[in-house]
Structure 1
Amino acid sequence: MYKEKLLPILEDIEDNKTEVAGGAVVGIILSEVNSLVKYICNLTIGKKKYLNVENEVIKIKERAEDLKEKSLQVIDKDSKILEEVLKFYKIREEQPNEYEAANKKAVEFCIDVTRLAFETLKNVKEISAIGNKMLKSDFKICSYYAFSSIESSIVNIQINLDSVNDETYKKEIQKEYMNILEEAKKWRYC
């Protein structure tokens, strides 16, 4: 049933003519995580045992919807960012400043995705504290995927930073993503 729905997306990822890259896959994963958070919320809301936390769960569900929408936007934006980097990669010798600017734009996009993944992780942690305990494995799955999305986005940042010469900029970005990663480690396991 779901195989037929998912197959075209997987084929797009596999196609070497499609400019879908790792960042888009992170967007897919994060949108799925946020959908799973909404599922957990749906199986918590209205349950007698969880009536005392229902308002909090509703807020978590609303945040998950917002984070899902942002994650879906990552998928298409990643392809545009990649297209620009590849365009300037071909002429990097003639236009090094434009190539560096494209890589900085890619870095900024990836740091935004890192922040999005961290917000998702925090939302997962919140639902895991009050959500339907029958879904404990789903909490953990969400946590692992959100954390790995942070790590994956950092890999993308590091790759793009390799093509940036501005050392001050590189140090600022490295400091920011290391701060996010250290904070995320406190939130990662439910």
Structure 2
Amino acid sequence: MKKSTTRTAVIVICLIAIMVGYFAYLSGRSRESDTDTQMTAVQDVLNRNMNTDYPPTPKEVVKYYNDILRCLYNEEYSDAEFDELGHRARELYDAELLEQNELGTYMMRLGAEIQEYKNAKRKITGSAVAASTNVDFFTEDGFEFARLQSGYNVIDGGEKKYSITVYLLRKDEQKRWKIYGWTQADNVTVGKEEK
């Protein structure tokens, strides 16, 4: 009887060792697959928590807005992600800009603009926001404003183009910088003396 008990104990120990080894193998594989999975640019942009990680400076607001634009105009995404990106862009807008851009109309116009952009085979290849020292801060009508430039490299039908957009931001009641508006740099005459 002792031989059969020993044999049974050895078999049970071997089975337990095999099960523990197999479990360790499976858990190691799932960890490897987790690290192999990388977030897309769209998921990375949407992963930001705007309540706890809102961009702290005008420059950072425009940089994050540029990330959203690159995703909207360059990346592949689902309809749900398009909606999230559109809503995320609107989170950066000043209350007055939101009033002028009703949500439904804004989303329809944005979708049409993106489709036109893609049909024309345009792509944003890079963007650069002016240095923090080049931000023009001023106060008007009791509000704090910031004005800064952002440059965009675009491929348009195989041709490289560069454009500069001037952004105007206003600080809201929560002390967050919000995009008040923007225009092409060609339309702005800042710092020139009137004669």
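Laboratory data are not the source of any read-out in this text; all were calculated from the coordinates shown. The structure presented is a predicted model; accordingly, all values stated were derived computationally and were not measured. Cβ atoms are built from the backbone, for glycine too; each structure is taken alone.
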Identity of the structure behind 4.1 (criterion: distance in nm of label points 7 Å out along Cα→Cβ at positions 121 and 145, calculated), options 1, 2: 2
Among 1, 2, structure where FRET efficiency 1/(1 + (r/R0)^6) of positions 49 and 161 (r between Cβ atoms, R0 = 41 Å, to 0.05) as derived comes to 0.30: 1
Answer label among 1, 2 for the case where distance in nm of label points 7 Å out along Cα→Cβ at positions 73 and 105, calculated from the coordinates, equals 1.7: 1
Origin of the value 26.9, 113, where Rg and Dmax of the Cα atoms in Å was derived from one of 1, 2: 2
Answer label among 1, 2 for the case where relative contact order in percent (Cα under 8 Å, 6 or more apart), calculated from the coordinates, equals 18: 2
Test item: distance in nm of label points 7 Å out along Cα→Cβ at positions 9 and 129 calculated as 6.9, pick one of 1, 2: 2
With helix-only ellipticity at 222 nm (-39500 (n - 2.57) for each DSSP H run of 4 or more, over all residues; to 500) derived as -16000, matching label from 1, 2: 2
